[in-house]
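Q: For reference, the structures are reproduced in the following blocks.
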Structure P
Amino acid sequence: MTIANPWMLGIGVVALVLGYILRSWSSKHNLVDVATDAALSAAWTTIRTRQAPGVPDEITDRLKNITSQPTHVAKAGKVAGIAARHVAATAVGVVGLVLMLGGLVLAALGLFWH
């Protein structure tokens, strides 16, 4: 009978949870994920209501946030902040994916390692 290794199993589960948290944060700030979610939401609204969709709320909110700034420098700063979060979210998403895969491997090894 094999006995599970509790340390490997625990570290694997923690890595899985941490990777999931990082991926969920990444999906909120990655512009590709936001645009994909907005497109799917617009398509679903079109199917349900049989009307042409407008601009999705996620994109409208971001544009209003940028255009509400009083100066062009402030608008550029908002755009730069969104772009920086997008770059960071892409990197964090990759790290989260690696953590999830590593955690899955560690948890599996922890179950069968004695």
Structure Q
Amino acid sequence: MLRIYSNENFPVDVVQGLRELGHDVLTTHDAGRSGQRIPDEEVLAFAIAEKRTVLTINRKDFKRLHRLNSSHFGIIICTENLDFATFVAQINTVLHALGEDISGQLIRVYRPDKG
């Protein structure tokens, strides 16, 4: 199972739903790093140090970071979805399909109407 680190702007309700399904999700709040306006480069560095996959809705910046350095434990970028139950189900499906190791990969999870 992937170890996940959710970026600060990621919906807490979705994190909770993923946890209820058995996923190991560490939030910035859990890590004592919330409210500090930590640059995305440092978010990724922390995730790498913790051997975790980044889960974020900050697509533009994390695509850029992936292009600069793909030596990470995976980045999952998502289109924001206010239907949290659907969002949880989508991410859960993707996580089960990915397997144990997505090191160096950039994975996209789009809201159903965004394709």
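Just so you know, all these numbers are worked out from the coordinates, no wet-lab data involved. As the structure is a computational prediction, the values presented were derived from the model and not from experiment. Cβ atoms are built from the backbone, for glycine too; each structure is taken alone.
Q: One of P, Q was used to compute helix-only ellipticity at 222 nm (-39500 (n - 2.57) for each DSSP H run of 4 or more, over all residues; to 500), and the answer was -11500. Which one was it?
A: Q
Q: Additional query: Which one of P, Q has mean projected area of the Cα convex hull in nm², as calculated from the coordinates, equal to 6.5?
A: Source structure: Q.
Q: Then there is this: Ranked by FRET efficiency 1/(1 + (r/R0)^6) of positions 50 and 66 (r between Cβ atoms, R0 = 35 Å, to 0.05), which of P, Q sits at the highest value? Write down the numbers at each step before the final one.
A: Working: P: 0.65; Q: 1.00.
Once FRET efficiency 1/(1 + (r/R0)^6) of positions 50 and 66 (r between Cβ atoms, R0 = 35 Å, to 0.05) is tallied for P, Q, the winner is Q.
Q: Here relative contact order in percent (Cα under 8 Å, 6 or more apart) was calculated and came to 29; which of the structures P, Q was it taken from?
A: It was calculated from structure Q.
Q: Which one of P, Q has distance in nm of label points 7 Å out along Cα→Cβ at positions 18 and 42, as calculated from the coordinates, equal to 3.9?
A: Details: P: 3.9; Q: 2.2.
Structure of origin is P.
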